[in-house]
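J.: What follows is a group of structures, each given as structure tokens.
Each value in this text was obtained by applying a stated rule to the coordinates, not by laboratory testing. Computed from a predicted model, the values in this text were never measured in an experiment. Cβ atoms are built from the backbone, for glycine too; each structure is taken alone.
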Structure P
Amino acid sequence: MVIFDAVGTLIDPDPPAAVVYAQFGRRFGSKHPAESISMRFRDAIGRQDQADRLDGLRRRSTSEPREWQRWQTIVAEVFDDVADAGGELFEGLWGHFSLGEHWRIFDDVVETWQALERRGTVLAVASNFDERLPAILASHEPVNACQRIYWSAEIGYPKPSPEIFAEVARRIDAAPEEILFVGDSPVSDYEGAKAVGWNTKLLCREQRTATGPDEIVTLTQILQGINDE
């Protein structure tokens, strides 16, 4: 069984999120230069992540309303020079990123996913996301056929909290040692999955070669460790 993270692993915003934010911001009169949007976006997400931390890998519970509020706050912090940025500006961005056409699927996903399907491998997606995720994935082959899609706002906890991994394993009815989890976040994906006993691979797309035994630089590398069934 292989479970994939979504954003950064299977899909990515296209154009990149910072570019879209800059475009929307200008429509609403923001004076922040495009080159600063990426930093402001990253810092705003970091503050939200810090606010959600409890002890160790545990995070505060979440929900669909909480995710809406979280992203509303992020947008307002990025565009502190736009009055009521959490209103129409935020809603425009939320709607933009709800459409599959504004996301791309990574090139290595198709080969890897299809090879695993041919081998009879059970495939799933587990992501820190909200109810928009299934529709986004439904727009992209071959992941559009996936019937096992789990997201933090529906389960109630974000990665790397152990609760989300435990609930996903319960729904799939799999023991930890039967699962291989693949994601691009060292903490949310790798450390979180490792802590509950899952096998895991850390996807490092920006590296040319892996520097650790659990690192991969392309999804196709996981095929080498999974036998045909």
Structure Q
Amino acid sequence: MVVVTGAGRGIGRATALRLAQEGCRLVLVGRTAADLDRVGTDVTGAGGEVRCFPASVTDEEALRQVVAGVEAVWERIDALVNCAGAGSFAPVESVLVDAWRRIIETNLTGTFLACRAVLPGMLRRGSGQIVNLISIAGKTALPNASAYCASKWGALGFTRVLAAEVRRRGIRVTALCPGSVATPFWDGIDHELDVNRMLRPEDVAGTIRFLLAQPPGIFTDEMEVMPPDGIL
């Protein structure tokens, strides 16, 4: 059983479809019910078994209810893939405080809350896997992306700490840091980047599948995947 957050669009959607093709049972979490329903239909069409839970990763109680509902039906969560994310671009002097808070809450606090929601069950069983989608922005200063970079640097630090804490307790935690990916993230953003030269969501989904399929004794703490032109 794999929980995928941010499953309604982009990398989360691609990951859900890829894992469905591999026969994984899926729980899809996202803010927009209509998007989740469409992905759920596609997953079912691909032969997958799925449950959809409209919820925000910033809502601690909603995440607790999701986990409780999953464990009541399927008893266990084998893996969590955190794909939920938010971002915007502006120079520091123009960043709105509300936008800063929304990005930090989604990318950093949301990652923390989702991980903490699944941890009790994984720790009881002494097994489980977490893949946090970080972005290369968690390791590289990108102009006009202060909130996004700050949230991702924080999420990378959190992921490294979590991996160190639970490694000897049977849980594998990986920070996945892709370069630019052609997703709806770029919609409405004034940029000169060629989306045709970016990674595809399916590329990242394939990498996530690879990480989840590694033998139990292998711990991949961090992985970078890049498009042909590098970071962007």
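J.: If Cα extents along the principal axes in Å, for residues 102-165 alone comes out at 32, 28, 18 when worked out from the coordinates, which of P, Q was used?
T.: On the way: P: 32, 28, 18; Q: 43, 21, 14.
Corresponding structure: P.
J.: Same structure, new question: Work out which structure the value 20.6 belongs to, where mean count of other Cβ atoms within 10 Å over residues 22-29 was derived from one of P, Q.
T.: Going through each structure in turn, the value belongs to Q.
J.: Consider the structures P, Q: one of them gives 1.0 for distance in nm of label points 7 Å out along Cα→Cβ at positions 14 and 206 as calculated from the coordinates. Say which.
T.: Structure of origin is Q.
J.: Of the structures labelled P, Q, one was used to calculate relative contact order in percent (Cα under 8 Å, 6 or more apart), giving 20. Name it.
T.: Of the options listed, only Q reproduces it.
J.: Here Rg and Dmax of the Cα atoms in Å has been calculated and equals 16.7, 49, so which of P, Q was it run on?
T.: Q
J.: Have a look at P, Q and say which one yields -13500 for helix-only ellipticity at 222 nm (-39500 (n - 2.57) for each DSSP H run of 4 or more, over all residues; to 500), as calculated.
T.: Q
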